[in-house]
Structure P
């Protein structure tokens, strides 16, 4: 079940829950990146090794730097006074006490980085208690983007960010990884098989692609990168009707948000292309059905 198929199912089942048996007949796997399902898959306390392997692959951690164990923390950090509440998709700490924050971003949003920085700051602020010094732990942030957020970087799906001073990294204890899932698939498609990326991260993303496209995943590959139960856990048959309909209810607001953000995403992409000289005023007007004056205002 692809992303578009999942959103179509959500829209339909929200109005017609009686159609669920038909979806069970037509699809083998659930969409793995919906909020509730992703948490069930990757924050399963009964299968902690899966989360450890996932993190090591996606963050490219190995040897002495590899995560050896992972303890899940409270995913909700309530706001105080006028502060907004931060609800993490997955939050926890490694055996070394290093916090890890995992977020799945479903829709194009011009403020998604701002939101991620805000969430990260909440993690940072609660690591230091009174009477302690400011020796912060190493903090890892992994943001999985199911819609491309960096349209001009056609050949780059992985964005590893650190704090820099004079173009040199000077603080090594904050690592932020943005992974554009669909862009990785597109890069894979146009790359000759023998030249495709061979990292564990790439292999992990290919597992998720096989789930989306309902293709068989070699058991040995699953055992090495995740665990043998993963194929069963993404099977649509493994979820009760109640669980699936609850997920539909939870994702409905996101679907409406997606519809609203679709135009925003097109406009922001057009602005980037326009400022880079790759889109004319006339083309922008025709593409977005906006006025010439609005397009010209982008220059300011």
Structure Q
């Protein structure tokens, strides 16, 4: 029976991390130290995996393989999901961004707000150093994390979103309900996790990369509050019941720098959204 190579025995995110750091000419002893400290790997395994990656990196690179991705079928202008007729309003191929109308009814938007509004707390971000949640000045909304399928309403919405992007429900994180008041914003950021950083790397262990995002607008906003993509010169204005879907990686699983996006400051009114992050495999 053939034994797995040291490198192949590691989680994919650590294999990527090793190759990326070797490409940056990082010192191998320091890399092994990080793997033992943060990944809890045996020191001999870490050293062997690094050496294998160094040796094989001199060989011709294997042709990258396309990976399954969440995707919206935009071949028609309307997508029928049960009784809900979802409208395709805008579509961009690279990066993949699709704006959709009538994803939720106004009643569903109102019910979701009422259900989660009492649980709102200041929205955190993932710390690069250790993966903990921390509050920062560049994200000033308030939010509540909903467990996957915790009510009939939540389960119904999640099933519809899963059908919309042809992605398993179990490969999604729970929805995050967010409230933005006047002046609240989320400055430009990526939704994908950087495997080179120890904090985000911990989150990769629970379902892999965030391969897609669905932002659903639960309220209209009088002024401001758009979702902008600075690298594309694109801004999506919030409209109740609409969703914007975007892929966070390319078809080969590489994080896409063009998906930098921001929640622009609300200038007048209140913005409610529900964010759904899609993982490459089952999220636990």
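Each value in this text was obtained by applying a stated rule to the coordinates, not by laboratory testing. Predicted model, so just to flag it, every value in this text is computed and none were measured. Cβ atoms are built from the backbone, for glycine too; each structure is taken alone.
Here mean count of other Cβ atoms within 10 Å over residues 13-20 was calculated and came to 12.9; which of the structures P, Q was it taken from? Source structure: P. Which structure, out of P, Q, was FRET efficiency 1/(1 + (r/R0)^6) of positions 5 and 237 (r between Cβ atoms, R0 = 35 Å, to 0.05) derived from, given a value of 0.10? Considering all the candidates, the number was obtained from Q. Please state which of the structures P, Q yields 1.5 when distance in nm of label points 7 Å out along Cα→Cβ at positions 141 and 269 is computed from it. It traces back to Q. If P(r) over Cα pairs in 5 Å bins from 0, in percent comes out at 1, 4, 10, 13, 16, 16, 15, 11, 7, 4, 2, 0, 0 when worked out from the coordinates, which of P, Q was used? Among P, Q, the structure yielding 1, 4, 10, 13, 16, 16, 15, 11, 7, 4, 2, 0, 0 for P(r) over Cα pairs in 5 Å bins from 0, in percent is P. Here helix-only ellipticity at 222 nm (-39500 (n - 2.57) for each DSSP H run of 4 or more, over all residues; to 500) has been calculated and equals -7500, so which of P, Q was it run on? It was calculated from structure Q. Where does the value 0.00 come from, among P, Q, when FRET efficiency 1/(1 + (r/R0)^6) of positions 37 and 85 (r between Cβ atoms, R0 = 25 Å, to 0.05) is the thing being computed? Considering all the candidates, the number was obtained from Q.
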